[in-house]
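*Asks:* The next part holds the structures, each set out as structure tokens.
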Structure 1
Amino acid sequence: MVQMSAEPIRLSSLTQTAKGIVREVEKVIVGKTETVEDAVIALLAGGHLLIEDIPGVGKTTLAKALARSIGGEFRRIQFTPDLLPADITGSSVFNQKNAEFEFRAGPVFGNVVLADEINRATPKTQSALLEAMEERQVTTDGQTRILPTPFFVVATQNSIELTGTYPLPEAQMDRFFMRVSIGYPSRQSEVNILSAQQTETPLAEVQVVASLEDILHLQELVKRVYVHDSVRAYIVDIVQATRTSGMLIMGASPRGSLHLMRAAQARAGLDGSEFVRPDEVKAIAAQVLAHRVIARAESRTRGVGVDEIIADIVESVPTPVPA
């Protein structure tokens, strides 16, 4: 049975602010409401976002617009084969004036951190983000330093050009809350983009609609969106079905279950609902789970992608009956 909590919480501020962020980001990411909403859901759920797409569709612009809309510090890391872990986390530098070592923070110390073309760096450098993404801290020279809050990593990778790249290991893929793509705009959307950017960039028009404190508060509100026992069981059934599917050689981890629940809570909050319905789970399942599973070779040979496999799994799992 799916039912509301006996003590519903007030989510008007969550819904209003989330939609405000979406509207601001849509000033520069035109005609891609679903993708923008997914990015905002990842932010409000306290996760990290992986954008996998071709060059030039607005991956970097999306991250910049999100940072502007919440008044956060935007930091960009260009991943290259010669990038070192210290180039991300920072390092101690000797100060000749006072004859002491001083820590100089790396670009990971920001609120919205863009890891651009993350798969171009070596696995050792990629792993420098693991502690930061999972624990919101970095350890250098034996000292642990806490990262700013909120802390949101937006990583991008080119899905076409794979020469000279290093595929993300499963451990790091699993730490990304959600994977999305932007895709080509429609004809009319592209015409609107040309018109809007003929004389200036719309990025300058993005307004701050939430403070960093607001985002932290909303992240806590998301956790309080009610999830009925039957919906939690439904989420687990979907994730466990990925582990037994004949189309996959590896299913989603328990972290996938947690992230799917949190994403559904954020989706419900964005929609103005005080409780999670199965429809919210269905709407977000592929974005949360597809990058956590591995398809069998025969599935790939037949041209069946993981998103399609996840969609089929979701349809095969019985949906909880509303009260």
Structure 2
Amino acid sequence: MASIVRAHGLTKRYPGVTALDAVDLDLPAGRVGLVGANGAGKTTLFRLLLGLSTPDAGSVEVCGISVADNPIGVRSLIGYMPEHDCLPLDQTAADVVSTFGELGGLPVRAARQRASEVLDLVGLDEARFRPVGGFSTGMRQRTKLAQAIVADPKLVLLDEPTAGLDPSGRQEMLALVDRLGSFGIAVVLATHLLDDVAQVCDHVVMLDGGRLVTDAPTDTLLHQTGTVTVDVGPNAVAQLAAALGARGLAVTTDDSGMLEVTVAGDTDLDTIRDVVADLGLPLHRLTNRLTSLDDVFVHRAPAP
């Protein structure tokens, strides 16, 4: 995929803190997860991409355009969904989204039509003429997403899009983010929830204290660990663990009560299968365990 964002030596300092420290990036035009704790530099990076802040050193380009040379041109290509609650509560969702469409360069009639389409896309078709002040948190998040994509941007920056949502609302928002790629819109999703990134993003950027931890495709980070998870039900865990241990396999129990067995190859997998069969136990699941993004962050984060 072609690069959507390139940064070289990007540095931003505030009094007493370095928000970004000589960061180099080359982000593909797909779904990119920007992860890190509060204060890691995620919002600062968004401000620099939008041309709302000036770097102390280094350079950044969006769609091949230098932000320093043409910040307005860059902003015309970007949709932005802020984290904070910023919507006018006395306006309807249709009015809010169509206004942002006009600000993005659409004629009035086209903006109204496009607003109707994107509100339908995010599941707010029936609520589009209701004031935003009566919306739930999930509906407000969907409205913010709609205004970010109404002008058909090349890139959309999503700052904590699942913040404040219950598990169902979170999954619905992630499904919407996942669909944006099918419309030709690149996504950079900033979050501290690594599971969100693993679920919908093709590429991961990790920041810690303003420094780059990793910048890589998701599938190269989530590799097999040499451990398999075995689920035979809670009543048979101890029996199976003892039998596998007698065969020389290293066995532990995870937080959910399932067994994790260290394997060296197919022979060990055959041993697990045979022991389960010999004991007459139900085998509900036997899967390879992958590294998590939490593991990647812990092992790659630079020392303080």
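*Asks:* Which structure, out of 1, 2, was relative contact order in percent (Cα under 8 Å, 6 or more apart) derived from, given a value of 25?
*Replies:* Checking each candidate, the match is 1.
*Asks:* Using Kirkwood radius over Cα pairs in Å for the comparison, can you identify which of 1, 2 gives the largest number?
*Replies:* Across 1, 2, Kirkwood radius over Cα pairs in Å peaks for 2.
*Asks:* If you don't mind, another one. Given structures 1, 2, which gives the highest value for mean count of other Cβ atoms within 10 Å over residues 44-51?
*Replies:* Top value of mean count of other Cβ atoms within 10 Å over residues 44-51, among 1, 2, belongs to structure 1.
*Asks:* Of structures 1, 2, which gives -10500 when helix-only ellipticity at 222 nm (-39500 (n - 2.57) for each DSSP H run of 4 or more, over all residues; to 500) is computed from the coordinates?
*Replies:* Source structure: 2.
*Asks:* Quick check: -0.65, -0.72, -0.86 is what I get for log10 I(q)/I(0) by the Debye sum over Cα atoms at q = 0.12, 0.13, 0.15 Å⁻¹, for residues 76-251 alone, calculated from one of 1, 2. Which structure matches?
*Replies:* That value comes from structure 2.
*Asks:* Work out mean count of other Cβ atoms within 10 Å over residues 140-147 for each of structures 1, 2, then name the structure with the largest result.
*Replies:* 2
Each value in this text was obtained by applying a stated rule to the coordinates, not by laboratory testing. Note that the structure is predicted; figures quoted are calculated from it, not measured. Cβ atoms are built from the backbone, for glycine too; each structure is taken alone.
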